[in-house]
Each structure stands twice: as structure tokens, then as C-alpha cells.
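Student: Given below, in the form of C-alpha cells, are the structures.
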Structure I
Amino acid sequence: MHKSLFIPGPVNVSKDVLEKMATPMIGHRTKEASVLQRNISDKLRKLMYTKEEIILSTSSGSGLMEAAVKSCTKKKAAVFAVGAFGERWYTMCTANGIPADRFDSVWGQPTTPEMVEEALSTGEYDLITITHNETSTGIMNPVAEIAEVVKKYPDVVFCLDTVSSLGGAKIEVDAWGVDICISSTQKCLGLPPGLALCSLSQKALERARTVENRGLYFDLVELYDTIQKKDYQYPSTPSLSHMFALDYQLDKMMEEGFEKRFDKHLEQAQVVREWAKKHFEMLAEEKYASNTLTTIKNTKGISVADLNKELGKRGFTISNGYGALKEKTFRIAHMADTTMEEVKEVLAHIEDILGL
């Protein structure tokens, strides 16, 4: 039985988008491929509210996260973590021999502007990483406020993980002064996993040109220079199937209206939050709660694994807590093309199974 996914990626993919994945192949060195990849970049610039260049990568978002710290850290990285995926960025630094310090928030608490100010004011760091939306804890960081602090330090390259929020919340790359904004397809963009993307500022690019040993596949300079020289063709063979689908999905999103889509995610989040407060408790304080996923405290001591087994019999699946939060929390995602009707349906099934 196919299960309807209410997990933090991969998400349910609309049938028409899946069908676009089956578009017959074209040569990746053809004019048609250039047009496809350029069109995607132009549409993503609108979604990301940026004039900067867009880089596409046949990888998960983690590939471009690693590219960012490896290509643009010359001195030392300040890594802010509000959960597992902020921690991953730190692991990427240490695995690549990049000097880095990690600044942790208690899980369920945000990164604050004050924390960022305290770190950057030391002058030790030339790159900062922030997770916009953390799916392990259901936190959406106050990036607009954090950005005002980072702007005071023009030599610091600002990297932002929007893997689980781009397309589900408004990400104002240029207004926030983000140098590298990273996302991928299997969350709010509503595609299968396998394609990542980022915006790349000229400041980040110029920094990268001064950094040695950037690697090869994920070298941001090589990626940028190649698409400039070869009209949006990439150094390595791209996943054209994903690109056909992403080009189509971005058209659908533009027709729907980005603001309307952001509002839809927020409205679904509000329904799940109210349900969580009625029956359990939210992990995150509401003003820092994610618009694309809600992490709920297991205050009733239910077996989340057993709940998911019963949901599976009915054709649904949610997520258990992540890592140390397993069985202590559970997570309900409301991403991509999920409808309000579907959200209310899964909540009703949980109530029925648990006798709430």
C-alpha cells in the first residue's frame, strides 16, 4: 500500500510532476539543455528574491552545504545549531579540516541575534552558517533579525540552509544579505530527492577564488565559471529528469502565486499547532515554530512507533522524533502540495487511533 507522507521529506509528489520526470532525454550539452537550466535559474531567482546567480547540483542539499563551507571558509566558520542539521554543518567542517566553532541552542530554542553578535564581534570568523528551518526540532529561526547583525560584519560570508523551507516560507535572499542560500527538491518544492540548488553572491564567489583545495565536484568557482562560459551547462552530467520536473513545478508555483503558497503552509501549520496544543504540547515556542513542519512533545507517553504502524495500515505515515527526541516527540510535516483537507484527515486518524 502506498502511504501518504507527512514526514519532513521526501514529500508526496503530484502525479503531473512525476510524469515530467519521464520526459525523454536530451543531450546535456545541447542548446535545449542550456535553455532549460537558464529558465530554472531565472524562476528560482524570483522565488528566492535575489538577483544573484543560481547554482544547480545533482546531489542532496548536503552537497552544497559542504561546498559552501569548503569553498568559502578561509579563516574560521561559526556554525549555529538548533538541531541535527546545524550539527551536520559542523561535522562537514571538521571532516574537511576547516576550523570551526559550534554554537548550540537547547533543542527547541532558536538561534538568537544576540548569540550571533557575541560570536561575530570576536573577529575570529569569516563565515557563518544558520539553519532557517530545522526539521528535527520544528524551529524556524528569526533570520530577518539575525541578518541585521550579520550585515554589521561585511567580511563574513553568510550561509543559510533553507532546505526544508524554500517554497514554503518567504526567503528574501538579497534583503537579508545572504551570500549562499541552499535548498533541495524533496521538501517544499514538491519533487523527488536528487537535486539541490543555491544562490551565490559575488562576495562569496570572490572569497572562494582565494581559498585553496576547494575540491572538484562541489567547487563553487568551477560551477559558477562553467555556467558562465558554457551558457548554463554544468561541468558534470546533471539530472535532466529532475530539471524537467522542477521547471514545470516552478511554473505551477508562479501561477498559484508565491505569497499564496506561503500563506497555505502557514495556515496548515496553524491548524496542526492548535491540534498539538489541544492534545499534547509543542516543542518550539510558537513564535519560533516552523511553518512547514510541527514537532510535538509526546506528553501522553504514547508509542509513536505503534501509532505509525496503525497509521500505515490506513495509508499514512508521520515521523517519530529525531535522534535523542525519538519517542519523546513526533513530527507532522505540512509541505509542498499537501492540502488542508489532507492535513485534517491525518489528524483525525491520529485522534481515532489514540482515542483522543
Structure II
Amino acid sequence: MHILESMVQHGHERISFTNDPATGLRAIIAIHSTVLGNALGGTRRFHYGNENDAIFDVLRLSEGMTYKAAAADLALGGGKSVILLNKQGEQPTEAQGRAMGRFVESHGGSYIAAEDVGVSPQFCDWMAQECRHIMGGEAVSHGGDPSPWTALGCFNSMKACLRHLGRKVDFSNLSVGVQGCGATGYKLAKLLRSAGAAVMVTDVHVPTMKRAVEELGCVAIGNDRNLFHEKLDILAPCAMGGVLDHATISNLRCEVICGTANNQLMNPHTDGALLKKRGILYSPDFIANAGGLIRLGGLHLGMTEATIDQKVAAIEETTLAVMRESAHCESVSDAAIAYAKRRIDAARKVKEAHLVPTAAPTA
């Protein structure tokens, strides 16, 4: 991978690497944009196939965070970090958490870390013992688990999808497939079941899937492939990214895609266009899953609980606005990116206007 070339192509500002021999920590921080404010984004602990996969992931995730913050009208930029695990299921340690905190602190606040896959409030608190720029902990930092707000925001986005299709906002006769029953997927399934939807679930971690079946009354489907072939009203990808590509999209039998996973489209432009061609309505992931960022970002910015709740509720109208704009675009994905970029460009112009030096008086 040509890292600098990729940074230039996608507009990244900075990517940093660290190796801490004492704790075994290997990590990357990517800051995509600080035009709207300091970059807030989660820390992901994951076992990647190779280093290039980790770099690709952190670059895509950080870019998505920029658009997520912009579309949610937050004064925050986009960043992300990944911790490269040596093996699947490697347990987190306080020593590595604190080492990661020192790495985040070295960025002086331009990057603010929070939770993502493999990171808990406890890990955030470990990082916060060494760093002032951490959200998502419960004892040392604050904010806690943002997944309830992520799930609620996605549920609100589903309402917009139904409205856009001219359907009644009523889940009681809908079938929804939830891929991934982790923190956000489980809570989304719970909201859907409470609203009367029939929910089918799949998860590579069988106990997690079993919990959704036993506690929520969901129906287990053998694997992702089977779920993606099911006839559904809504498919909700709630696990890792890149699950929607030409092959999977060609076999989908759903009307709507709306989930909590980041970077659901492997190739946003071409895959988004294919979804539109097939008549499948796609709710852009960085709009649908913005509730968690709104929660932690809002607390970081000093918003009241009421304001945060209003912004999470507003995901419904933002989704609807982007879908209406998509009539003039090749895909809803393209429309969403354009929507976010307009806000970023407007802020950039304001900044540039303040940087223009005034002319020196003539003699």
C-alpha cells in the first residue's frame, strides 16, 4: 500500500504509528480532518490479516468519522485508531490500555479516542489514566457505553427509510435481519422486537446470537450468507465493514439496508450505484450509526442531555433529506457524502476567510 498516496487521495491530514515493546502494543492513529474541530473516533482492537489491512481499515474508518460528524452537525473532525492484536480473542490489559493512552496524548488533543470493536469502558478508563483526551469510560473518563444511542439512531433512520418509501412507520409486520448481535446489534434487535418486528439474527459468536434468541425472541439464521439471501423488509449490518460488495448485493432480497456497522459498502460509489439500480434503499452508514458519536461528542462539547437526545432524534430527518437529494445522484451513498462535504467546505471557507491577511496601508 502507498500510504502517502492514499492519504492524498482521500484527504487525510495525519497517520501515526507506535510500537511499545514493554507492553506489546502496536497501534495506528489516523486523523482525516480537523476542519470542523478536533477529531473524535473510537479505538478498535482487532486481529488483522496483515499490516496493510489495518492501515486500510483505519484510513477508511477515520474518513467515515469526518462525514459522520459533519452530517450530524457536530463541531468535530474525523479520526480513528486501531490496535493490532497478535491473535484473535487476545485479552486487553491495563498496561496496553495505558500505553495506548500515552500514544493518544502525544497528539495533544487533535485526536480524541473513544470505544469501538474490542474496546470497553474499562479500557477507555485505562487509557484515560495517561491521557486527557478520552471519552467512553465510566470512572476516569466519562460518557460510558454509547451503543444504546447508536442503536436508537439507527432505529430512527429506519423510520426515515419507511417514510421515503411511502410506507407507514409501523414495524409490527416487518421482517428485519440483524447481522451481528454485539453491543449495537443486540440493542437494535431489542428496539425492533419491542416495536413488533420479526427479527432474524446471525453472529459468528454463537453465545451472542443465542442470547438474542433466548432473551428477545429472535430467530437464528445459520450464517451471514443465509441471512443475506433471506427475503427481508430491512437488512441491518451491525458487525464489521465491507460486507456489501458486487457479489453480495447481486443476491440480496431485501427492500432496505440500514445498520450500525461502519463502511458497509466495500466500494461506496460503485456498490451504492448497484444498490440503487437494484431498487434497494440504502441508509448511509455514517448517518444511520451516528448516535454513539452524537452521544460522546455531544458530552465532550458540553451539550445538555436534552440537546443530545434531539440530535439523535434528528437522524430521522437527516436520513430523509439525503434520500430526497439522492434522486439527483448516482446513489444515496454519493448524496450523503456530498451532504457532509458541503458542511465541511463551508467551515473551511470561514476559516480561510479569517486567515486572509489584510492589506498593508499605503504610504
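Student: For mean count of other Cβ atoms within 10 Å over residues 27-34, find whichever of I, II sits highest and give me its label.
Tutor: II
Student: With mean count of other Cβ atoms within 10 Å over residues 35-42 derived from the coordinates and found to be 17.4, which of I, II does the value describe? All intermediate terms of the calculation are to be shown ahead of the outcome.
Tutor: Numbers: I: 17.4; II: 24.0.
The read-out was computed on structure I.
Student: I've got another one for you. Rank structures I, II by volume of the Cα convex hull per residue in Å³ and report only the one at the top, that is, the highest.
Tutor: On the way: I: 124; II: 163.
Going through I, II one by one, volume of the Cα convex hull per residue in Å³ is largest in II.
Student: From I, II, which structure was relative contact order in percent (Cα under 8 Å, 6 or more apart) = 24 calculated on?
Tutor: Label of the originating structure: I.
Student: Taking percent of Cα pairs over 15 Å apart, for residues 275-330 alone from the coordinates of each of I, II, which one would give 54? Walk me through the numbers before you get to the answer.
Tutor: Numbers: I: 50; II: 54.
The read-out comes from structure II.
Student: I have 36, 30, 28 for Cα extents along the principal axes in Å, for residues 43-162 alone, calculated from one of the structures I, II. Which structure is it?
Tutor: Values: I: 36, 30, 28; II: 46, 33, 25.
Corresponding structure: I.
Rule-based calculations on the coordinates, nothing more; no lab input. All of these numbers come straight from a predicted model, not from anything done at the bench. Cβ atoms are built from the backbone, for glycine too; each structure is taken alone.
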